[in-house]
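FYI, it's all coordinate maths here, none of it is from the lab. Remember, predicted model here, so these are calculated numbers, not experimental data. Cβ atoms are built from the backbone, for glycine too; each structure is taken alone.
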Structure 1
Amino acid sequence: MKFETNRLVIRHPRMEDAADIFRNYAQDDEVTKYLTWRPHKELKETQRWIQYCIENANTKHSLMFVLHVKETSEAIGMIDFRLEGYKAHCGFVLAKKYWNQGLMTEAMQPLIEYFYEHPNIYRLWAAHDIENEASGKVMLKLGMRCEGVMSGTLMYPNISNEPRDSTYYSLDCRR
């Protein structure tokens, strides 16, 4: 499965993405601050992660995509959907160099359209740490509705060893 936008190619991961991912964000403390995994210390960690992603990129439980800049073919981020029956839970990451350029919103648009056409998915949802307002802005730009804050629901190991409050968003995929 592959999608294209004006500036991006969005496709399933390949092992050759690992070097770009490691260099562009997997080892970056600022980018990984609000993620559910710790920064990678060496390329081998990223390669193991990409191998896992390749194996789970297009299954009945998961869809994973790598974002590539069309101009350079460089891997700059990922989007992950965990499929849970009639729901899809979304997570995303983008290299810091590409923040505040509308790229994640652009990347998510064709994927949301895919879910509108998917007959078994009724709800797309996402959450972010209560302090990560930038992710919330992306979700709102995508037309997701803020459902509120839930206490102690997600672990962000780069911030705390205890579950933290998270803001939840959703999108009704039935048209």
Structure 2
Amino acid sequence: MLPKLSLILGGAASGKSVFAEQLVMDTGQPRIYLATAQAFDGEMEAKVEKHLLQRGPDWQTIEAPHETAEALKDLPAESVVLLDCATMWLSNHLLAESDLVAEQDKLLNTLTDCAARVVVVSNEVGLDVVPENKLARQFRNAQGSLNQALARQANLAVLVVAGLPMVLKGKLP
């Protein structure tokens, strides 16, 4: 059985979202896709549309690029939520100049209290070179802190590389 909170990490185009979607689908329970991305251009709009078609009609989609914690509050216990992704959520708050510590605490507390089981997808950004500009370094550090906090709280943590899952914590269902 899928645990209360799962964290699926990986680099860009590593297969982490596809792996996370399959974990959720394998439960056979009602599925909710909690989207944090915002489509600001045609390329991103096409990517969102492709993912909607790929997931199919059996998913309820909730778009919550900033108010993700609020969207998690009242979800039914019999559903499984795929929060895709924590990286976009963080980027949204960083660019909006939100209080990142307060927003992260709110998200983590809400994940603890959420009645539904949740699978969080997040990018592992700490395996690259040190970024050359201040904003990129701020993002990398904030993402590392968020991933560490999510991993501490998660019952299952998986790193996906080249489509292959490596369990870091817990056990796959």
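Observations
- Winner on relative contact order in percent (Cα under 8 Å, 6 or more apart) once structures 1, 2 are ranked, highest first: 2
- Origin of the value 2.2, where distance in nm of label points 7 Å out along Cα→Cβ at positions 9 and 137 was derived from one of 1, 2: 2
- Origin of the value -13500, where helix-only ellipticity at 222 nm (-39500 (n - 2.57) for each DSSP H run of 4 or more, over all residues; to 500) was derived from one of 1, 2: 2
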